[in-house]
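Each in C-alpha cells, the structures are laid out below.
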Structure 1
Amino acid sequence: MGRFECHNAECSSSGWASKMIPITIQMYPSRRYNAIVYHQRCQKCESLSRPILDDSYGERVAYWLKKWSGVRVQAPQHSQRKNDKPHRSNLCEGCKAGHCKNGDWND
C-alpha cells in the first residue's frame, strides 16, 4: 500500500511500511473529485509524516471512482497477508478525523 517517512531531521526513524492508509474521496459539482490521504505520526518523535504511496493505492482509488460512476469493474486484489502489528490509533490521522476503519471512535 505504501510507506511513511519521518521528516524530522532529529529523529532516528528510518520510516515504516503500512497496509492501512485511510482516505476520504469527495465528489463536487461537475463530477470533480478530491482525495484526502491521511498521514501517520512517527512512533519515535510523533512528528507528522507523509505517505509514499505505491501503485496499488492509485488503482484502489480509481476502482471506487469507476464503481460510483456506474462502471462495471473487478475489485482490486487485496493482500491476504495478515498484518500482525497493532493499529496505533493515537498516531493515525485518519482515526483522529473519524475516517479509519480500524479506529476506535470512542477514544
Structure 2
Amino acid sequence: MSIYQTCAGEVHWTAVKTILKYLRRTKDVFLIYGGGESILEGFSDASFQSNVYDSKSQSGFVFKLNGGVVAWKSSKQDPTTNSTMEAEYIAALETTKETIWIKNYIQ
C-alpha cells in the first residue's frame, strides 16, 4: 500500500481499512510450532528493475520453520542495480541477514 501514499484514492483507503479490520480481528490468534528438531527453510528471489514507476529492482524472501511460514518480506531494493546478478546478490544478502537473525532467535 505504501506505493500509493502520494496518490491514494478511495479504493486504496478501502483496502487499508480492510487490512486494519483483519489485524484487529486476528490480534489474539497465534501459531504454535512443535516437534523435536527445528527445520528452517529459506527462499529468496529478485526481479531486476521490475518497478514501472522508478525502475527499482524488487526482492523478497520467505522462511519456513517446520513447514509453517514464520517470516517473509517483499520490497524495493535501495541501491539501483545494473544487472540481474546484482539484484540477486542483494536479495541473497538480505536473506542471509534474516537467516542469521532467525537462527539466533530460535536457539
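Hey, helix-only ellipticity at 222 nm (-39500 (n - 2.57) for each DSSP H run of 4 or more, over all residues; to 500) derived from one of 1, 2 reads -12500; which structure? Before the final figure, lay out the partial values.
Details: 1: -5000; 2: -12500.
Answer by label: 2.
Upon calculation of Rg/Rh (Cα atoms, Kirkwood Rh) from the atomic coordinates, which of the structures 1, 2 produces 1.00?
The read-out was computed on structure 1.
1, 2: which one has FRET efficiency 1/(1 + (r/R0)^6) of positions 28 and 60 (r between Cβ atoms, R0 = 25 Å, to 0.05), as calculated, at 0.75? All intermediate terms of the calculation are to be shown ahead of the outcome.
Numbers: 1: 0.75; 2: 0.35.
The structure behind it is 1.
Using relative contact order in percent (Cα under 8 Å, 6 or more apart), single out the structure from 1, 2 with the greatest value.
Largest value of relative contact order in percent (Cα under 8 Å, 6 or more apart): 1.
Could you figure out which one of 1, 2 the value 3.5 for distance in nm of label points 7 Å out along Cα→Cβ at positions 20 and 44 was computed from?
It traces back to 2.
Matching task: 28, 13, 7 is the computed value of semi-axes √(5λ) of the Cα gyration tensor in Å, for residues 12-67 alone. Pick the structure from 1, 2.
Only one of 1, 2 returns 28, 13, 7 for semi-axes √(5λ) of the Cα gyration tensor in Å, for residues 12-67 alone, namely 1.
Read the figures in this text as sums done on the coordinates, not as results from a lab. All of these numbers come straight from a predicted model, not from anything done at the bench. Cβ atoms are built from the backbone, for glycine too; each structure is taken alone.
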